[in-house]
Structure I
Amino acid sequence: MRENANLVTVTGLPRAGSTLLCQLLAQHPDIYCEGQSSPLCNLLLGLRRMASDDQFMLSRLDNAFADSYSHLRQAMTGFLRGWTETTPKKIVIDKNRAWLHCIELVLELAPETRMIVCLRELGQVYGSIEAQHQKTILLDFIDHLADFDRMGRADMLFAKDKVIGAPLISIHAVQDLPKGVRDRLYFVRFEDLIDKPTACMQHLWQWLGVAPLNLDPLRLSKNLVPESDSHYHMKYLHTQQEAITRPVFHEIPPRIQGQIETACSWFYKLYYPERIQPHCP
């Protein structure tokens, strides 16, 4: 990657403001951000799997490991940099919820990479997905969840390989990473972005190392490449806004909300400590 450009990825939970965040980031003159989900992360993971299973590659590793591994590193690094070196701007933003899952891989190839992790209270993440499902009840999910009842859908959405559970596992694993890796992560809570967008973005500009930019939360530019919502069967909309407004609060059945908070108590302790109710003596 050219010396004046840094890769910054946007990752984290679904329905947690990544589209809005990218919309705000794209307004900065030193930042290149298309905003739609990128295939780059998946392609890097695919290259690793392909190289690991290729018989010619394996035979070369047997006979010349150091040289062959060096060739592989240079090839994958070149692929990553070739993908991101498309602009003279200082920072390139790449959005994909799987980036946190492969943080060690991308830092091996591009140690300067940083990640912005989008968070939201988990009940509202589930509630946002369920509310959209009710609006599109005649269409199934891409992973066929429509036939479950609400509790069943909640259980499946939080499963380790599903849309909430998969990134949640990666967020949970952050605490096991070395401090030097954790220092490359910046966590943005959706609620903070909505309630105090100016202060939130000013702090983020500083972390990114770009000049402060005064944003008008009531006048936003729709400047992103549209996401393919039909790919998600219209269950996960990615709508650009003209102004930052408080979203609808989703009423969650107490049984489901309680199960979420119990199963993911670590998440609330780390990122939403104000929601933890003190025990009565």
Structure II
Amino acid sequence: MSHAAAMAACRAVLARSGSSFRTAFRLLPAEPRDALTAFYAYCREVDDAVDEAPDELCARRALAGWRARLEAALAGRPGGPVEEALAWAAGRYRLPRAHLELVIEGVEQDLAQRRFRTFQELHAYCYRVASAVGLVCAAVQGGRGAEVELYAELSGVAVQLTNVLRDLGEDAARGRIYLPLEDLEAFGVSEADILGRRPTPALGQLLRFEAARAQALYAQAAAALPPALAARLYFCEALRETYQRLLARLVAADLPVFGARVSLPAWEKLLVVLRRRLSPAALWAGRA
């Protein structure tokens, strides 16, 4: 299969998803755009393999299949268009295999683990499902090294914690609680309060504590990245800012986790990416 055909298949996956990434990706140069489109298609396909499985056993078999497909693709034997495009992206941008495997590990962890005893456990989960995305995005934009890895880790944990807060009610309806049980205990919140979608004063205090934790992680991530790299990694920075704005909107609305889903309008997300992309520092970094 030609590279063009493989990329066309990945773009089709992105288009079907309805993700706002589709618009944001258009602001990237052609090759980085194709690489992140391939990575997005891979993430989507792995996630869908589990969502469409009739039971946990089938889901685990599907993930085992994707592990084998990833290994074959990186060894030069891609079995399908998404794997072929991903193998090209991995070679072109030297994407570590470990970062790609984290995607499968995160989905697999979500299959069985419905509670997290400590924040350390939640942090490890967030690293797999969100920091891995930041690491790949940064590598595609030319960011490497310890500072970039710390930035991606902190940003990813903050982003996923923001999602945990926003989706608390939706997750509770599926019997899931992602907030650390040690925090529930510290604030006097029971699992029944969350599963029953009861907005108690104690739960409000807990949510404000977790929101402050996420805000601190966003600030630490921003501080971890040198200004010159921030300009080069404008797309990563746009993603961080977008979710930080979402968290601010949640906090301003007093964290309405059991009400209507809070989100940023598409125009605001696009504006964030445009402003980051068109800053003089980012334009100069793009020419380097």
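Tell me which structure, out of I, II, gives 26 once percent of Cα pairs over 32 Å apart is calculated. Derived from II, not from the others. Tell me which of I, II gives 0.25 when you compute FRET efficiency 1/(1 + (r/R0)^6) of positions 86 and 254 (r between Cβ atoms, R0 = 41 Å, to 0.05). The structure behind it is I. Quick check: -13000 is what I get for helix-only ellipticity at 222 nm (-39500 (n - 2.57) for each DSSP H run of 4 or more, over all residues; to 500), calculated from one of I, II. Which structure matches? Structure of origin is I. Kindly point out which one of I, II the value 2.7 was derived from, the read-out being distance in nm of label points 7 Å out along Cα→Cβ at positions 134 and 230. The read-out was computed on structure I. Among candidates I, II, the computation of relative contact order in percent (Cα under 8 Å, 6 or more apart) that gave 17 used structure II.
Here, each number is a calculation from the coordinates, and none is a lab measurement. Because the structure is predicted, anything quoted here is derived from the model rather than measured. Cβ atoms are built from the backbone, for glycine too; each structure is taken alone.
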